[in-house]
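Structures follow.
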Structure I
């Protein structure tokens, strides 16, 4: 089953498609936060779990290894194709499909548990995505989300890219980093979920700033698509600034960037 991607989200789907199979290297960089999420979610064998914005399926595979019955959904067809291949290579029985977080192709209360690790934050209409989270989660079911803090080093990485981006439309779309404020998460989800929060820090490690540039410009849709649409001079300037930012976190073994996030766990009212 493949859900319909709404017209206003097709451009976003194309951006995430641009990273393709290399997005797996981005997931590697947040693997510690994924483990944190799964630990607090405490999935049980046989539970029906939705991994929303699954990417190449890293979180869904961690959940499936716990014995859960997992469905992974993402707006990107290429990421889903990679997730399918990776699950198959590990003999994990996971259902994957292309779908829109703002209009999910599932019945009300279809899932016992919903996880989204730094994924649903990129939905262009947060209220619609939040409503869908509540709709497809059964009463008494659980959700767990990781969301980058609004002043995190991941946010600061986006600020490095911002001068090279085209001007946003008017009105500007909501920032994914609004999900990095507990007040905003309460606004979006508090009416339907009893929420609890825990701060975490993910450590992104690479041999060098140049390695970080290669990882992101190859596999991370927003960085890849931005770099591809710049002329040679501007692309070189972006690379210079991106490398310099990451080199600011150098230690004796390479670079290590602490990236702060909220883990939100909710119980459906």
Structure II
């Protein structure tokens, strides 16, 4: 594989989609301000088919061009939807193994953002498949290059395994996302609540934003509030919207006894 300053053999044609797909957007909401912190771009089929129909088409040969195409698609759609004007950021998932050279593979992202007028400081890149990261030095190079351009970096699914904590120890990031298995039925799991509370405090000490994803019930929401979590994502707040920015709802006066609450819808 030949890698030059402006591109590499794997992603030089990344602007060409290896197969048709699109994006849905799901808000990450800041509870205290009742505003959207970011919208996560989620892969969907061209007619809103589930992500599994797309990931089933991935191969070792096309995953590099797919990773590049996802960035182009997410940024282009976000610009069309005036996402930046809402004050929120755009969060894009990426697989570290789909980046050959941090300097070369970021060029298409930079070119796309510049061409459509999307501000670089509104981009967040979520590191996915953390448990499969074998080359931490390579990941560190990616993160340092992204931060050099003003991007923020997040670790997805923190708490899913030891590797995630090791990455957090060695790689500088601005955001972590709690693994949704810890979110699930949190209100009925006192040990899990103690773990989440400790993770929130750790992130506060490290000056890292903490997001709980997969929030589906008022009881889970209330438990996360008790743990000090202020950024939440999940069906309880809003479902992903295909090629659109969805409205979200939050309890108007905070969760009450047994999860009872009033709700307020916000855009």
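Any read-out appearing in this document is the output of simple, stated calculations on the displayed coordinates, not a laboratory observation. The structure displayed is predicted, hence computed values, not measured ones. Cβ atoms are built from the backbone, for glycine too; each structure is taken alone.
Looking across I, II, the calculation of Kirkwood radius over Cα pairs in Å, for residues 69-124 alone that yields 12.3 traces back to I. Source structure of the calculated read-out (Rg and Dmax of the Cα atoms in Å, 18.4, 62) within I, II: II. The maximum of relative contact order in percent (Cα under 8 Å, 6 or more apart) over structures I, II, that is, the highest value, falls on I. Comparing FRET efficiency 1/(1 + (r/R0)^6) of positions 93 and 237 (r between Cβ atoms, R0 = 30 Å, to 0.05) across structures I, II, the highest value is found for II.
Sorting I, II by FRET efficiency 1/(1 + (r/R0)^6) of positions 109 and 205 (r between Cβ atoms, R0 = 35 Å, to 0.05) from high to low puts II first, with the largest value. For which of the structures I, II does the calculation of P(r) over Cα pairs in 5 Å bins from 0, in percent, for residues 21-100 alone return 3, 18, 29, 26, 19, 5, 0? Clearly, the read-out refers to I. Identify the structure, out of I, II, from whose coordinates distance in nm of label points 7 Å out along Cα→Cβ at positions 53 and 181 was calculated to give 2.9. It was calculated from structure II. Here helix-only ellipticity at 222 nm (-39500 (n - 2.57) for each DSSP H run of 4 or more, over all residues; to 500) was derived from just one of the structures I, II, and that gives -9500; the source is II.
Look at mean count of other Cβ atoms within 10 Å over residues 45-52 for each of I, II: the largest one is in I.
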